[in-house]
Structure 1
């Protein structure tokens, strides 16, 4: 069995990186229990309550005020899932204003780039990679990659995805 980083150790990764935390998101639905109510509200057209996300956005604001960056590339299903519409709406309201840089790619673009579809990961400062493992009700933890050649492959995927992805001003129209 693979050892997974979670809890306090997982949180520490987002406070201790020096320059950049990058995430590749490749799935059309995530089943995080903390998102159940916000997603329900979104789908029912009710006003959002983003209090559940405050610790994340506070950390992003603190890191970006220190000159560090949070970047994501989100792979979009064709057509968009309800969950991805929710995530993109949330990004416009909360993640982007907090300082995250979020870009998107269509699933077909991601395939043509040879990205690892079905595999989400976080990369910290070019040298630490955590591959995300999920269960029926959300993320179980990160499998930390230590092999230098494997990390180099993740770096290539990150760079391909980031360079090809559309910035928020281009993908925001999909949500409205």
Structure 2
């Protein structure tokens, strides 16, 4: 097995974190954002930042974004807020074990968190009398785990610094 290069990460700036969360929120606002098989971009971005920067993005931001998603979808107030806060709690609790692993192995660890994030609104809707929508809701969590390595690589890219910096190239 080849050794991956060890990167020294620059600190993540708050503006980049908030811009990435705003872009994820905008992607969820698109008309195709809630179709089966389309990832929940807010959940993926929250998961990434709660794994990598748990002190800058925490449960409070997850709750606020969940409320905004609930308002946008006109769903029962608080169902996504609950799902995102539990996702954030789970991510913060496992972040030290998951961070040293390659992104494709991290996908295995975050799969249960992402599936539970999809199950919570589903169970709340069923408990309030909504009709059973089928089992395709589980597909979203699996698709999000498949997309995880790409999302994580894109969000970590601005923080990477060369392993052997020299004066002839920028960072």
Structure 3
């Protein structure tokens, strides 16, 4: 079963609508309502984007990430979800000078199981991953961002700086992730 962790992104409805349309079974919970002991009920997780930086939400998302790594669960972190993935493992993020918003062409730079060609996706972020920690590597980049898609070793643990729920190519990426 897939758990969508709703961190308050304005795009979470598009994500859950897509999953419903594709008949992908999932539950949606906010970090505040999620009992960490229930994580064993799920085999895959999607961490949504967010609106505001809240320490408690960061802590809960970090615990979910650690759980996924320890138990070899699938994980897709979207925007903030990718950033908290990098931060949890010792990477860094930085505020960028201008909001990245709109369509962006993403170039795949390393073979992976969720996308294999140039994809066009929707960006909406003012922070980005600036330094990847050990075990995370970049598998896609754009003109504006060198870490558009990241992966934890060869495991099915990914992060996207963009919002895949907001474009057809991004939806394909989500569907491939769910079918891993």
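Nothing in this text is a laboratory measurement; each read-out follows from the coordinates by a stated rule. Note that the structure is a prediction, hence the values are computed from the model and not measured.
Brief remarks follow.
- Identity of the structure behind -8500 (criterion: helix-only ellipticity at 222 nm (-39500 (n - 2.57) for each DSSP H run of 4 or more, over all residues; to 500), calculated), options 1, 2, 3: 3
- Which entry (1, 2, 3) yields the derived value 13.3 for Kirkwood radius over Cα pairs in Å, for residues 19-74 alone: 1
- When Cα Rg over 2.2 N^0.38 Å is calculated for each of structures 1, 2, 3, structure 2 gives the greatest result.
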